[in-house]
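**Student:** Below you'll find a set of structures to go through.
Coordinate-derived values only; no laboratory data. Remember, it's a predicted structure, so these values are computed and weren't measured experimentally. Cβ atoms are built from the backbone, for glycine too; each structure is taken alone.
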Structure P
Amino acid sequence: MIEEKEEQFDWDFKIQSSESPFRLGLREVWSYRDLLFLFVKRDIITVYKQTILGPLWFFIQPILTTITFMFVFGNLAGISTDGVPQILFYLSGITIWNYFNELLTQTSKTFTENATIFGKVYFPRLILPLSKVISNLMKFGIQFGLFLAVFIVFLIRGSEISPNYHIVFVPLLLVLMGGLGLGFGLISSALTTKYRDLTFLITFGVQLLMYASPVIYPMSSLSPEYQQILWFNPLTSILEGFKYAFLGSGIFSWLWLAYSTGFTVFILSLGALIFNKIEKSFIDTV
């Protein structure tokens, strides 16, 4: 009798859990796009709001890192840069690496840093990782502008750099780098809801991953055996392709870029699946 009465009601809005972890709710994310842009604005403005130098840190961080690499790896260790000016070689690697690094580490803290917000109001949880993608893309744009300025100066001076038509594929490389950072970040965010100490391990692991990627050294400085191993790192072909496009140093391999693309699709799909499953119950464990 009760079931018959309930069937007579035509509800305007029904809140219910989606059982399928494959449903990402991208249409719902689009309807909350204003909130998405508010989170992006928060990420850009509030981080440096109470600092003395403010947005200048977007430039200072890669400059200081480049100078450190030049002194430690270029001068003390004497690592080759394939004839490319040291500042250009290191700055090119740092610029695109920072996008991956920041996106992964910030996305991995999605649940732990926003538990109070998630517990009080509903909105598509996927908005927060997507906001990190956009805000870090803007930061990349600023640091990429710095790299272009230095690049143009050396190009005018006639330095031994050979930019080529592969520059048109840089957006593809950026998409792959962002996809890897987001995918690994989504997986990490799900794991850190239950195991908080993984946050420290992730930060340390990303630092180690940089040394296992051709950021501070060219592939030509490695033996053929180590080169074959390093190519299985999906970041290798992206970093090498970025350097080759602008500097003419490195290797632009479509075969290994295809591998990186497949790996990116897999890790991004896996991350979205795990994130979508964890978000339904994470509030009980955070």
Structure Q
Amino acid sequence: MKVAGFTFIRNAVRYDYPVIESITSLLPLVDELVVCVGDSDDNTLGLIENIGSPKIKIIHSVWDDSLREGGKILAVETNKALAAVAHDADWCFYLQGDEVLHEEDYEAIRNAMVYYKDDLNVEGLLFNYRHFYGSYQYIGNSRKWYRNEIRIVRNNIGVYSYKDAQGFRIDNRKLKVKPINAFIYHYGWVKNPHLQTEKQKNFHKLWHNDETVKNMVQADEYDYNSIDSLVAYQGFHPIVMNSRIAKVDWDFQFDLSKVRLKFKYRILNWLEILTGHRFFEYKNYRKI
């Protein structure tokens, strides 16, 4: 079995993406890892080169900043990385620059790739998600956070990144997937509040014009307290995150008793607790 990883990144230093941790967490599971490095305003290229793994294959990209509709550029860059993976790879393993794997899940991930390798009806593998918010202590638990997403896809079957690169499609249809017992640790909402604001300004430029972005993001520091609901994280983070966590230079404390959900979401949450089913959940895949 051959596994190829792929990812893209731009301005990782400027916006404090945990891309080194992301790539480092993926390397043990892949035979090669394609990193599509965009034209950056910082030393992102040097950051990736300094990882020093012979598995890493760097390709260079110039972003088309005119592609602002719906975050389309993110899918474009994802597809560039996917197109550069080895043709003889069985699986293609995707992580975004703020997503990290936990070493405790490696065995389950490997076993799933081996088990479904020859089952051609399985086009992708579906992961669970932990979305950290504000600090490494809290996880978002409201319906605004997606619970699952595809991060491993079968090679050479016409898979491409969809819309803003959250999911994948084949011929504009959802992939047929099997869920696996493993998590993606998402850290995109954990950084110094000043850097979070700068990241949000840049991120919104992928959807909106400059004037709209200016009106949307006006504060110097991001207000993490605007969130609707959080729960405390009781587990351990991936080992590769330990150094980053030790360098935290801000403090965010959240009153877990505060739940600011709209009435309809309170009803839906109540139904989910009662039945164990999340009604009206958008799914970017088809479980088989």
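**Student:** Looking at distance in nm of label points 7 Å out along Cα→Cβ at positions 86 and 238, point out which structure of P, Q has the largest value. If you can, show how the numbers build up before the last one.
**Tutor:** On the way: P: 2.8; Q: 2.1.
Top value of distance in nm of label points 7 Å out along Cα→Cβ at positions 86 and 238 goes to structure P.
**Student:** Quick check: 41, 20, 18 is what I get for semi-axes √(5λ) of the Cα gyration tensor in Å, calculated from one of P, Q. Which structure matches?
**Tutor:** The read-out was computed on structure P.
**Student:** Now for a different question. To test your reading of the models, identify which of P, Q gives 4.4 for distance in nm of label points 7 Å out along Cα→Cβ at positions 70 and 126 when calculated. Please list the in-between numbers first.
**Tutor:** Details: P: 4.4; Q: 2.2.
Value 4.4 for distance in nm of label points 7 Å out along Cα→Cβ at positions 70 and 126 corresponds to P out of P, Q.
**Student:** Matching task: 52, 37, 26 is the computed value of Cα extents along the principal axes in Å, for residues 62-221 alone. Pick the structure from P, Q. The partial results should precede the final answer.
**Tutor:** Details: P: 59, 32, 24; Q: 52, 37, 26.
Here the read-out was taken from Q.
**Student:** Quick check: 0.45 is what I get for FRET efficiency 1/(1 + (r/R0)^6) of positions 78 and 190 (r between Cβ atoms, R0 = 41 Å, to 0.05), calculated from one of P, Q. Which structure matches? Let's see the in-between values first.
**Tutor:** Working: P: 0.45; Q: 0.95.
This value belongs to structure P.
**Student:** Still on this model: In terms of distance in nm of label points 7 Å out along Cα→Cβ at positions 94 and 118, which of structures P, Q is highest? The partial results should precede the final answer.
**Tutor:** Working: P: 3.4; Q: 2.8.
Result for distance in nm of label points 7 Å out along Cα→Cβ at positions 94 and 118 over P, Q: largest is P.
**Student:** Determine which structure produced the value -20000 for helix-only ellipticity at 222 nm (-39500 (n - 2.57) for each DSSP H run of 4 or more, over all residues; to 500), calculated from the coordinates; the candidates are P, Q.
**Tutor:** Working through the options, I get structure P.
**Student:** Hey, distance in nm of label points 7 Å out along Cα→Cβ at positions 174 and 230 derived from one of P, Q reads 3.1; which structure? Can you show the working numbers first?
**Tutor:** Working: P: 2.6; Q: 3.1.
So the calculation was done on Q.
**Student:** Thinking of P, Q, which structure, once relative contact order in percent (Cα under 8 Å, 6 or more apart) is computed, gives back 21?
**Tutor:** On the way: P: 27; Q: 21.
Value 21 for relative contact order in percent (Cα under 8 Å, 6 or more apart) corresponds to Q out of P, Q.
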